[in-house]
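In what follows, structures are represented as structure tokens.
Rule-based calculations on the coordinates, nothing more; no lab input. Bear in mind that the values here come from a model prediction, so they are computed numbers and not experimental data. Cβ atoms are built from the backbone, for glycine too; each structure is taken alone.
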Structure 1
């Protein structure tokens, strides 16, 4: 069972964990406007893992760029979001066993006939990426100089639709979900693009958190059952 933090309450006093998750990472973590509660694949996954570990979780909406600072400031105990494992992040936080893996995707205007088989093909183009995300590093390494950063994928796709960007580079499941749900006929995936690698998505905890082995044991117990079902249900 998961709930949101209420003023004056500390779920850790009852042996629980506060989970930070973003409100804009559709479909991995986002705010359901009808219920005003966090939802998404990573939200469902951390609930399943917390239940299997016997660690009740309480959800706390947190901006993506603030997730690791909030973790190390002990405002939250776990990150459940579209956060890929990187050496820089591993230097300041511990990652659980993987719960999912994916790469990046490029979205472009529907009438764009250019080939974007590699990130290098985005050189000279105006490219949107999410602030604090792994994909900015990919673009910079590929020599893409005009990278414009945004707080959310929705903001990136809006500017792409309006012609303020030439391409968006972001998490593959998030881009595909956006295009599928909005059913826009003005944008499309760059069909010939192949991601560099599939990268691991994990739950993220503070360095040397004693609950990490318990979380990893729970992931192993539910990965091929409950987690696999959640991934399927969200169309990932």
Structure 2
């Protein structure tokens, strides 16, 4: 899984280098496609379906701009100064998967947007720092949620992280919040688990909707900006081992 995670890291770094005003999300995807092909890996997102989708996901990357939270389809949209773009990449290499995401500012962005990105990345950092065997996930999720909400932002409820291994989406589901009505989503961290932890944070309301009838891009209901960061980690006796940090 570390080999797959290393490739994901390299793809995200290369794509991040391409982010600038005037570049299209299709161009970002093309750079990723070439790297994944050269590595002999499989792009995990291509061909994925969901209950709302009119067609399978068509690309290697999810490129979600501004109010798009997740599942943005690369296309002819040109990035503009002041945008942010969430870039999510997943691959299978040697039979194992890696999945990670980052949100990148396009040129100069305002301080509220910089705070949004910083706080979301910090929420992921809290999870990585706290993961250890025999801890209930809800204890970590509560800290993530408190950090986000104390900054004046909100945690997306409709989409969560997931287990990962030979398949991209495995059990358990990994919420970034705590809801007493959803105790069934809680689980005890166990050594050997491999998890894709991915806080999704909105500048305004936590509510999201589908952008259009394709059933793919998910956007904030109030159309305010969103941010998304993700790492694949392994639970070890010493804590979290980040598999998508490039080592």
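At-a-glance table
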quantity: Highest-scoring label, criterion being Kirkwood radius over Cα pairs in Å, among 1, 2; calculated: 1
quantity: Which entry (1, 2) yields the derived value 0.65 for FRET efficiency 1/(1 + (r/R0)^6) of positions 52 and 204 (r between Cβ atoms, R0 = 25 Å, to 0.05); calculated: 2
quantity: With mean count of other Cβ atoms within 10 Å over residues 28-35 derived as 19.4, matching label from 1, 2; calculated: 2
quantity: Structure (1, 2) behind the derived value 1.12 of Cα Rg over 2.2 N^0.38 Å, for residues 100-155 alone; calculated: 1
quantity: Relative contact order in percent (Cα under 8 Å, 6 or more apart) - highest-scoring structure of 1, 2; calculated: 1
quantity: Distance in nm of label points 7 Å out along Cα→Cβ at positions 20 and 172 - structure with the largest value, from 1, 2; calculated: 2
quantity: Of the structures 1, 2, the one that 0.90 was derived from, the read-out being FRET efficiency 1/(1 + (r/R0)^6) of positions 92 and 140 (r between Cβ atoms, R0 = 30 Å, to 0.05); calculated: 1
